[in-house]
Every structure is written in C-alpha cells, then in structure tokens.
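Student: As structure tokens, here come the structures.
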Structure P
Amino acid sequence: MQEHPLTLFYPMTKRAASKKVVTANAKYSYAIDFFASLYPISIAFKNKLQELSFHTQLKKGDYLLKKGDISTTVYFIKKGVVHGYIDQGKKEITTWVSCENEMVTSISSFFNGTPAKENIRALEACELEGISVTDLQYMYKHFPEANILARIVLEQYYQDAEDRAFISKLSNAKEKYAYLLQSKHGRMLTMVPLKYVASFLGMRLETLIRLRSSIALKNK
C-alpha cells in the first residue's frame, strides 16, 4: 500500500529539517479549529496542544521528508500544498497530494520507526504546525478526546487510501479520470500542475490533456 498522508500527519526529520524555518511555540494553534470541527475538545486539551505545538514554514521545493528518513514529528497544513512521490528510474511518481486543513505523516515510518518509502515535498510555500511523536503520545495518554480524534482521522485516511487503490487498479485512462473527478482527489486538478495529476493517475500528460479537452467540448 502507498504511504500517503493519513489526512493526518506528515513528519519532519533531521535531514529534511535543515530547510525549515521554525517559529517558536505558536501563540495560537490553527489545528485546534480543525480538531474542534471533528469532535468536542476540552479547554485543557486546547491549552496543552497550543503549548506543545510549533509553527514551521517551507519554501516551494523544500522537503518535509526524504526517502530513508525516520519520521519523528507530525504536521497540520495551515497553508500550502505538499505531495508524496517515489522515484522510478528518472521519473517521479506522485502518490498523493495534500493541502490546507489536512494533517500528514509517513504512516509506516511514523508508527513503526522504519525508513520512509516516499519523499514529501512542498509544491508551493507552506505554513505548518508540528508536534513531536513524544508530545503526541502525551496527548493520547492524558486526553481521551485525542484518541477519538485519531480514530476519526484514521477512518478518513483509510477511505482516501481505498480511493487511491481503486484508481490505481483501473486500466482505462478515461475511467481513471472519470473516477478522479467524482472523488475527493479531484481537487488536485485546481491545486497543482497537471503533470502531477497525470503522474498520480499513471498516464502521460498528453493523455490527461486530451481527456480534459474532450470532456470540456462535450460540456459546451
């Protein structure tokens, strides 16, 4: 299974961290609003999360994580877009795209402490909030709502992963594009250059452009 962002968390590692710009502990955590929209949270939870989280920024092209790194921190995307990709020879294969109000992490690396299988790179300037794995475990231990929120996010992650797996199994380019349009992942069409969408769908850029043009003509 592809790693993808668990519409939840994506880690910063020592090697990738050299390019990040860290702002001291955030005065306000925007992730709090995100969590509050999913499940009721206590004042104590809000205060502790605000205390433990910090802000960081990435420039376009900066890496949040590189293949082989071990993830130790999870991030909430306040602003910007990141994508995960793998290298196949000289090609970069996009496996997912995440944007504002999502949390991301290299799943296997974060939970198992194993080297990441994918690279995670900013496709535009990004503002993120981070919390270390140690502090996240503290939240799980001391705040019941943290565990419920993690379950909610994981449920969404598996739904997203199922969609990506289904798209990858379709052999017809037209079917892939049609399914993308009606799924959550269709938003990437307005978020990132088409070359990343074509890579995600496993088709040539020319094929994607032809499909889009064909559908646009039919809708006139």
Structure Q
Amino acid sequence: MIFYGIAFAFKLQALFWAPIIILLWLYKKIKNIDLLWVPGIYFLSIIPAWILGRPLGELLGIYFAQTGVDTNRLSMKYPNIYYIIGELYLPDWYSTGGKIFALGVILLFMVAVVYKLMYTKLTPELLLFIVYTQGALALYFLPQMHERYGYFIEIIGILIGILCIRLFWVPVVHVLITFLTYSYYYNYDQPDRIIIPYSVLAIVMLGIVLYMIYQTFVYQEKKEIDER
C-alpha cells in the first residue's frame, strides 16, 4: 500500500486499480489501517507546495481539476473503443456517458471475479490475470485516455507471459501496438507514416481484452486440475 500511495501521489491514473485494492481488502490481503497510506502519502507530497504558498484547498483538489481537461477528443491516442466509433464524435456526450459505461463494465467484471473466487483460490497468477484485465477494461472504455497510460498493464502482461508461456503472445502484441501508437505520435500522425489505422489497432486491442477476460474466468489452479 505504501507503493500504491506513492503512485497515487504522482498520478491520478493509479485509481484505475482501486477495484483491485478493494478486492484485496475484501479478501483480507490488505488491513484496514494500510488503506491510510494512500491519503497519508498524498498529504505528505503536497506539504512542500503548501509551505511555498499554494492554497491547501487547491492542492487537495488538484486531481478534481484535472478531470476537466482534454475533453475535445474521446481518445488521446490510446487505441480503444472511441477510435472505432469515432474519436471526435460527440465528445461532450461521450465524455460523461463513456465514464458511466466504463464504470459499469468494470463493476460487472469485478462482481463476476468475486463470484469466481467463491470457487477458486486467489493465486498470484490469477491475480495478475485480474489486474491486467481490469486495467485493460478501464483503458479501453474510459474516454480521454493517453497512449502512455497503458504502461502498467504492459508490465503486468510481460509478467503473465513469463509465468504462463502460452500467453506470451499477449504482451508481445500489446507492446507492438503501443510501439505503433508512440511512433504515430512522434510523427505527428502524418498519413504516410501510419502503417495500421488506429481503428484496426483498437479492434486488435479489443480482441486481447476479450481473450484475457475468457482466460481469467476459465483459469484453474494446477492443483484443482490434478484433483479432477
């Protein structure tokens, strides 16, 4: 929780994995008192700016102010659903509706995970599947996502590929998609430099997300398989 608190102090996007923290808390992997690390570390991080004269109320609400930026496009170069429906299509409507829909999808996924854990042990491998899939769902359905926001699940994907060699293609394809989106960004989206359209990358990413959802729910610990 200390490291999660540090992550939150640096980037609001740490909230993408708040459902995982709640899940671990429900299964008593995290103590109640450990949750205090998050606001505690954040408060410590703003003390220098407070001492230098910035209002405390402004510092406490700095993340709320960030939610109102980058609303002119539905996706900020992350290949998600908004490149399929159109990144510039009704940005005001989808900015709100997309957030509500994304929260609904994540909630549905986490409820299904809790149901699965009634019959399956929460192993480290299964936890990695859940973290990757939940993060991928957040990035795929939330509007205004930047391409760089996917770095965390890419790291988790690499760990999954190492632990489960049959899934090694998942991080390879994911990192390749990221490489392409970064290259497009640094080439200012020049049409002659775009090898594969964002919409196609978004469809491939959707395939990865759906596949990892499937893998999460069909997962069985090796011991469970042996017993059968």
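What follows is calculated from the coordinates using simple rules that are stated; it is not laboratory data. Since this is a predicted model, take the numbers as computed values, not measurements. Cβ atoms are built from the backbone, for glycine too; each structure is taken alone.
Student: For which of the structures P, Q does the calculation of distance in nm of label points 7 Å out along Cα→Cβ at positions 63 and 199 return 3.6?
Tutor: Label of the originating structure: Q.
Student: For which of the structures P, Q does the calculation of relative contact order in percent (Cα under 8 Å, 6 or more apart) return 25?
Tutor: Derived from the structure labelled P.
Student: Taking 15.5 as the value of mean count of other Cβ atoms within 10 Å over residues 95-102 derived from one of the structures shown (P, Q), identify that structure.
Tutor: Q
Student: Continuing with the same structure: Out of P, Q, choose the structure whose coordinates give helix-only ellipticity at 222 nm (-39500 (n - 2.57) for each DSSP H run of 4 or more, over all residues; to 500) equal to -13000 when calculated.
Tutor: P
Student: Can you say which of P, Q returns 17.9, 57 when Rg and Dmax of the Cα atoms in Å is computed?
Tutor: This value belongs to structure P.
Student: Thinking of P, Q, which structure, once distance in nm of label points 7 Å out along Cα→Cβ at positions 127 and 159 is computed, gives back 2.8?
Tutor: P
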